[in-house]
Structure 1
Amino acid sequence: MGYDLSFDPSIPMETAETETDEIVYRISHDLRGSVRALQELPTWIVEDLQKAAIKLPPESNRHLELVASHACRLDLMLTGLLAYSRVGRMQAIGAVTPRLTLDEVIDDMSFGLEVKIENRLDRGKCQMGETDLQSIFSILITNAIRFHPTNSPHIVVSGGPVSEKMWHIDVTDDGEGIPEDKREFVLKPMTKLVSRDIDPGAGMGLAILRKIAWSYRGEVAVLRPKSHTGTTVRVKLTVN
């Protein structure tokens, strides 16, 4: 199996980006089977040794745990790359009501009563893919909960039409905030502000979010809320 990664200046940029996404998708998809086997391999080894009545020293058990842990991290990265490569594909564009979509996303998510989410979105409709809209809300709410110091944030989702063709969505939390010099950095693929030992995520969420915005000729900005605590992520989309 081969993948042609060479650059051809005669290919239009949009076509080149589509082909790159397809290559990323195929490589990530093909690798996941091997990575899943690596995740299971330590368990198989331990089971075989137990059947043979062979006891491993603690250090060897630790090595097997590290193999499984790193394979799990790699699987998360590949899952993130798969999602990134499929943004904007295989979905219909139609009239959606962001306020109602947010309610549905919240209902589908599992979190404790200590998490408070306020839906202050405009009640109007816009034209876009519902899967993309669900991803926007899911990514931002998940991040607000995951990186809150107590995992019990107060999240406010607001926004609406700012012109005939443009919508903006603000998601604000009361967490520790993102330093100003890191606000562009966190929007790049596979970047994190915390060690993977603390949070094993792939660092793809905000990159996927920005790619969704770009697909609607929009943008993503990480801002400091008026309260000066927490973070506001603003998503602008051309949706009509």
Structure 2
Amino acid sequence: MNNDAEKGRIIVVEDDSDFRDSIVETLSLYGYEATGAKSALDFYHKVAQKPYALVILDLGLPDQNGVVLAEFIRQNTNMRIIILTARSSLESRVSAYKAGADTYLLKPVNTDELIASVESNLGRFSPTGEDDAARALNPLEPLSSSWQLLRATATIITPTGDKLGLSSKEVDFLAHLASNPNFVSRLELTEALGYDDVTSGSKALDVVVHRLRQKGAEHGIKLPVRTVRGKGFRLSEPLTIK
């Protein structure tokens, strides 16, 4: 791995599209750059285009045995391997570990266990390429130009002048981040967005963040919102509210 971006890049190899998408979305919500692959062939095509640090691999693929694919990955790459499968037998576990798996998880997987496994395999790497805990202690340094949030028109403007329309929740979310120089906790954001129930509010917050990032990606805009894992969110660049 030659740069920080590669260190947090994950590919999920799973033929069940709904399950694959849910894992990719979960990883994205936690700040990782995650990509899905529907088969071994799809995996080979994608890893040929760019490197990945970790693979989350199902054993029951339609075109190749997952154990065989794990052996290939171990012998030809430096990727860490997490097996995520419904096969619970001792034989399957032993075969996977012999093939080179680093971790063996069973479906359905708990989100906390999945993220803990990813963090362990990536050496507690921060997806933003920096130490979030240390970064949160220091106010953001001003840049020559900044992002602008226009409340009246529910629009965010990039430093280069591109504009992106926002929902009212997205405006409130960004405004609250902008008013705090360090990270903002999930609980504080949940309350700021008007969600009374902590559990459902936390899930709703994740949806707001996911849709905001997805909207930006669809318009070729990488928004300055970063996840502080286990704590909340912060801005990586100044945002002026107007």
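Read the figures in this text as sums done on the coordinates, not as results from a lab. Just so it is clear, the model here is predicted, and its values are computed rather than measured. Cβ atoms are built from the backbone, for glycine too; each structure is taken alone.
Which of the displayed structures (1, 2) returns the greatest value of distance in nm of label points 7 Å out along Cα→Cβ at positions 182 and 222 on calculation? Please list the in-between numbers first.
Values: 1: 0.7; 2: 2.6.
Greatest value across 1, 2: structure 2.
Out of 1, 2, choose the structure whose coordinates give helix-only ellipticity at 222 nm (-39500 (n - 2.57) for each DSSP H run of 4 or more, over all residues; to 500) equal to -12500 when calculated. Don't jump to the answer; show the numbers that get you there.
Values: 1: -15500; 2: -12500.
Working through the options, I get structure 2.
For which of 1, 2 does percent of Cα pairs over 16 Å apart, for residues 174-213 alone, calculated from the coordinates, equal 40?
Working: 1: 40; 2: 31.
Only one of 1, 2 returns 40 for percent of Cα pairs over 16 Å apart, for residues 174-213 alone, namely 1.
Here Cα extents along the principal axes in Å, for residues 94-197 alone was calculated and came to 60, 36, 28; which of the structures 1, 2 was it taken from? Numbers along the way, then the final one.
Values: 1: 42, 32, 20; 2: 60, 36, 28.
So the calculation was done on 2.
Quick one: distance in nm of label points 7 Å out along Cα→Cβ at positions 30 and 158 came out at 2.8 when computed from one of 1, 2, so which one is it?
Working: 1: 4.9; 2: 2.8.
Comparing all candidates, it corresponds to 2.
So if we calculate Rg/Rh (Cα atoms, Kirkwood Rh) for every structure here (1, 2), which label has the highest result?
Numbers: 1: 1.04; 2: 1.01.
The maximum falls on structure 1.
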